[in-house]
1. Name the one structure among P, Q that helix-only ellipticity at 222 nm (-39500 (n - 2.57) for each DSSP H run of 4 or more, over all residues; to 500) of -3000 was derived from.
2. Can you say which of P, Q returns 1.2 when distance in nm of label points 7 Å out along Cα→Cβ at positions 84 and 116 is computed?
3. Suppose relative contact order in percent (Cα under 8 Å, 6 or more apart) works out to 33; of P, Q, which structure was it derived from?
4. Kindly point out which one of P, Q the value 2.0 was derived from, the read-out being distance in nm of label points 7 Å out along Cα→Cβ at positions 4 and 108.
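Please treat every number below as a calculation from the coordinates, not as lab data. Quick caveat, the model's predicted, so the values are computed rather than measured. Cβ atoms are built from the backbone, for glycine too; each structure is taken alone.
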Structure P
């Protein structure tokens, strides 16, 4: 059961990552404008860097859906947990500082939910090493 949950989490997170990649890499000014941000040149470059990162991470998670070894599944779940937990905190701090408009909460909530999902999946796996037990 937890293997299916993990695979679903990998697929959904990969799709979210690909959506971010398209928005941030190809349309950085427009995507930031939706969040209420008017970036300068540096902000546009950093946004594109984030888009490139999102593309690579999405690609990795897309292929992770086929992982069958417990160690690999744990590594990918841990990646989601660490990356999106930090992203949620950074986003919440940005919201608190007034950096983003109200749509910024969508990113914070999505990152938080995916982080919680990965934490629950890791917790559910316990110390099992055989994924057929999951």
Structure Q
């Protein structure tokens, strides 16, 4: 099962891919097809200074057609597939949580120029939610 704090990030990314909600935006190519497949990786050793998750990945999940399943991290490719306009065929979400230092790092990539990275500190892991908020934004492309 996906940790509760990462579930909120998955939901926010799925919402970000809902093209019907973005039809009014002049910045979104509504003819592009958003990803229908999502690969989620939990990193054991992220680069906290630069805001990137990296191998080794200790857990992984695959989300497709509203089905989330935990899988062996070694079985998921790190390829995003072909670009389809502003989106890749496959979206990727990476996260790492350091409960001792009470900090989290999380990123997502939806397309060739559509990615975000976030870093945040938290007080209580039980109430912490990974949300893509501007005050947590570390980098974007």
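1. This figure was derived from Q.
2. Label of the originating structure: P.
3. It traces back to P.
4. Comparing all candidates, it corresponds to Q.
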